[in-house]
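Every number here is computed from the coordinates shown, using simple stated rules; none is lab data. Because the structure is a prediction, the values reported are computed rather than measured. Cβ atoms are built from the backbone, for glycine too; each structure is taken alone.
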Structure 1
Amino acid sequence: MSAPSGIDPTVLPSGPGCVECEATGSWWFHLRRCAQCGHVGCCDSSLGTHATAHAQESGHPVITSYEPGEDWFFDHRTQGTVDGPELAAPTSHPADQPTPGPVGRVPADWVAQLGG
């Protein structure tokens, strides 16, 4: 049985954190993984919204959570959840990495910065 369109279960994640936030020294709230190419970006509740930006720029439609204990997929084409296969490990950021993260870059007023 093949994976649904937009999902490649053999691709490894790009790393333990948001690619763009890591490059700029920023921070994230939650992480999402592109189910097609493995790009790890921050969620829409993060300041950068890099996971959705990646989907829009690349045309890769499906993301999955990159948080420990979460295994859902979201399809930007339908704006809904979809079923998907188990992806290549690791399936989440390291368990010792806090949320929000990463260690040392999350500001004390992070809740206010996210509008909370």
Structure 2
Amino acid sequence: MKINTRIRKKFRVSNKVKKVSSNDRFRLSINRSSKNISAQIIDDTKSVTLISASSTEKDIKQNSKINKTELSKIVAEKLAKKAQDKKIKKIYFDRGIYKYHGRVKIFAETLRKNGMEF
């Protein structure tokens, strides 16, 4: 079975992060589309999603005049706030198939400003 380039790239990046993951850190997986962005913090030892945030949620979606970079900042702030409530500070950043550039970079920098370590 032939696997296309996007799937190979995703497995390559995600598996590197999963190999070094430990019990004190969780994995932050990010997903970006042409209009929306979403992220989730995953515990790989139990295979459970702990926290998630998305730009398609009702309270974020009400502001329809926001551009995509501002949307990334808002979602990152919301995710950081939820993580602080659950006392999660240290994570591994799994960028998936996306380059660390543009909205993904802004997302990561906003998380760092709000107290996340990776």
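Here are the numbers for this structure:
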quantity	calculated
Label whose coordinates, when distance in nm of label points 7 Å out along Cα→Cβ at positions 68 and 84 is calculated, return 2.1 (choices 1, 2)	1
P(r) over Cα pairs in 10 Å bins from 0, in percent derived as 15, 49, 29, 7, 0 - corresponding label from 1, 2	1
For helix-only ellipticity at 222 nm (-39500 (n - 2.57) for each DSSP H run of 4 or more, over all residues; to 500) computed as -13000, the structure of 1, 2 it came from	2
Among 1, 2, which structure scores highest (criterion: distance in nm of label points 7 Å out along Cα→Cβ at positions 92 and 108)	1
